[in-house]
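Only the coordinates and a few stated rules stand behind these numbers; no lab work does. Quick caveat, the model's predicted, so the values are computed rather than measured. Cβ atoms are built from the backbone, for glycine too; each structure is taken alone.
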Structure P
Amino acid sequence: MFNRFKTALETYPQLNELVEHLTEWFNIWEAGVLSHPPTFQDPVTSDPETCRLTVQTLSETIERLRTIIGREHHATESKRVVTKKVVLSEAERTQALLTRLEQAYDPPGHLRPEGPRHNNDFADIEQIRICPTSDELMCPVAPYLPVTVPGAPHHLPAGSMERNLDVQFRLLREDLT
């Protein structure tokens, strides 16, 4: 029951406001039924003892409700974290992408720190056989596939015809296998 109450409080933050209004309304009603003569026509005012007991019970119940709501409202509000969405410029996004590509760059053939992936992994595309070898097909390491993003890491000079041919050859060959 209490968990459903907490969930309701988190879902409906205006519940705290409602309980405050309820307290105000009760105080007005209480003053009216306890005044002499009562300003409210309420069945509870017919017997003074019943009136006093009803007012006391309702007062205690409302005070308990205010305490619980106040405590939980404060706990819920303190957990709310206003997160500001980070907005990056186009240049910052591009730089972040290039940084990730640089970190993940795994060059071909003998340029790779661990050495060639298989017997058909070369830095020079002239040495690569068009048909994949069985060693290449069974290799557990992903093949070298260059990225076509300007500024991405590559083993050949940026803007060169050799680099463009290397990228196109490797991507076409990958599509065919």
Structure Q
Amino acid sequence: MIETENMSNALIIIDIQNDYFENGANPLKGSYEASLNAAKVLEHFRENHWPVIHIRHISKRPGSTFFLPDTVGSEIHKHVFPLKDEKVVIKHYPNSFRDTELLKLLQERNVTNLTVCGMMTQMCVDATVRAAKDFGFEVTLIADACATKDLTIQNKSITAENVQNSFLAALNYFYAKVVSTNEYLS
């Protein structure tokens, strides 16, 4: 396990919701495997009685096709489903801190170190990790507990693997320490 100087560490699980899985409205590459790794990290936090905060995106954007209110697709996936005493923060923007209670919750618990996993790497995970660093948190990002999808820009296709690696590489060093699930737990 990667140790923090003080154990004021919290796990933030971002948007591991049904729409990102097979038969969902916006399936990602590797979401199933990423959710299993997130579940391993989640179990570690539960065993140690450390804070866990689940982030759930509910879309309010006109024309949105996924994470719609009151749909099965917007529910948190069964692999990381929250326990009764675990906080769920509802958000409407990629940045989990924007217009939510997340920062206040972390400050009330004297959290200084965040362990982050979730979906999509290039959107909500990226936005949240960068904001967390700007708020002064030390962040560990679990690379293989995140997932994304193929993207297109200027008629060029970018594979999910390249999107994933590019965003993780960009976050590594300054914004976060990027590690695998096994590295984190060993």
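Assorted remarks:
- For mean count of other Cβ atoms within 10 Å over residues 15-22 computed as 23.1, the structure of P, Q it came from: Q
- For 0.65 (FRET efficiency 1/(1 + (r/R0)^6) of positions 103 and 159 (r between Cβ atoms, R0 = 25 Å, to 0.05), calculated) the corresponding structure among P, Q: P
- Each of structures P, Q was scored by FRET efficiency 1/(1 + (r/R0)^6) of positions 31 and 71 (r between Cβ atoms, R0 = 25 Å, to 0.05); the highest score is held by Q.
- Read-out relative contact order in percent (Cα under 8 Å, 6 or more apart), computed value 27, structure in P, Q: Q
- Distance in nm of label points 7 Å out along Cα→Cβ at positions 55 and 119 from the coordinates reads 10.1; which among P, Q: P
- For helix-only ellipticity at 222 nm (-39500 (n - 2.57) for each DSSP H run of 4 or more, over all residues; to 500) computed as -18000, the structure of P, Q it came from: P
- Of the structures P, Q, the one that 15.3, 48 was derived from, the read-out being Rg and Dmax of the Cα atoms in Å: Q
- Computing FRET efficiency 1/(1 + (r/R0)^6) of positions 87 and 111 (r between Cβ atoms, R0 = 35 Å, to 0.05) across structures P, Q gives 1.00 for structure Q.
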